[in-house]
1. Please state which of the structures P, Q yields 1.8 when distance in nm of label points 7 Å out along Cα→Cβ at positions 40 and 72 is computed from it.
2. Once Kirkwood radius over Cα pairs in Å is calculated for all of P, Q, which comes out largest?
3. Say we calculate FRET efficiency 1/(1 + (r/R0)^6) of positions 8 and 88 (r between Cβ atoms, R0 = 41 Å, to 0.05) for every structure; which of P, Q gives the highest result?
4. Just checking, which of P, Q has the largest value of mean count of other Cβ atoms within 10 Å over residues 64-71?
5. One of P, Q was used to compute mean count of other Cβ atoms within 10 Å over residues 56-63, and the result was 14.9. Which label is that?
6. Could you tell me which structure in P, Q was used to calculate semi-axes √(5λ) of the Cα gyration tensor in Å, for residues 32-95 alone as 20, 16, 9?
7. Upon calculation of helix-only ellipticity at 222 nm (-39500 (n - 2.57) for each DSSP H run of 4 or more, over all residues; to 500) from the atomic coordinates, which of the structures P, Q produces -15500?
Structure P
């Protein structure tokens, strides 16, 4: 997780706390709460590689001005919210509780907001 955090920081100039929210959400995709996504990642090598190996460059290619909006755009492109009852969208950094180790997520996102 440390290497990916450093890679995100290098790519986007974001701080540890901001990156860790995204990485904790990504890690939670392996939990029962995100079962359909977890199952999909077991059988879709390209998506697993995109999320766990190539994430900084994949996010760079997504629409958005912030790392959160780029992540949310990727979640839309992959169709992950439709697969899960749990939220996959990160709320904007400015609206989050950065002291909380649980990422602030939503099951809705306006692609054209912030």
Structure Q
């Protein structure tokens, strides 16, 4: 290879190295941005994980509260049933007692048409 050929080759290598250096210089800020985006994404994922953990905990608490409420409603329904049954029994007993009193009064005073 001639001196001129070597110089041309060296010039091309230097231009190529210069081009590569410029490309690397352009890539550097982009890599910084990528790193910033990655960091931001990691922070966002961490916040979302925290929120999901709180939501999961709240869901468990809600399920426990719902279970307690269901038990309370079941107890209340049983109390209402018992109260209704007892009330109906008392009404029936009262009706029977009123009927006995009525029958007694009717037998004592005739037909209640004002006879004295």
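1. So the calculation was done on P.
2. Q
3. Going through P, Q one by one, FRET efficiency 1/(1 + (r/R0)^6) of positions 8 and 88 (r between Cβ atoms, R0 = 41 Å, to 0.05) peaks for structure P.
4. Structure P gives the largest value of mean count of other Cβ atoms within 10 Å over residues 64-71 among P, Q.
5. This value belongs to structure P.
6. Label of the originating structure: P.
7. Among P, Q, the structure yielding -15500 for helix-only ellipticity at 222 nm (-39500 (n - 2.57) for each DSSP H run of 4 or more, over all residues; to 500) is P.
Laboratory data are not the source of any read-out in this text; all were calculated from the coordinates shown. These numbers come from a predicted model, not from an experiment. Cβ atoms are built from the backbone, for glycine too; each structure is taken alone.
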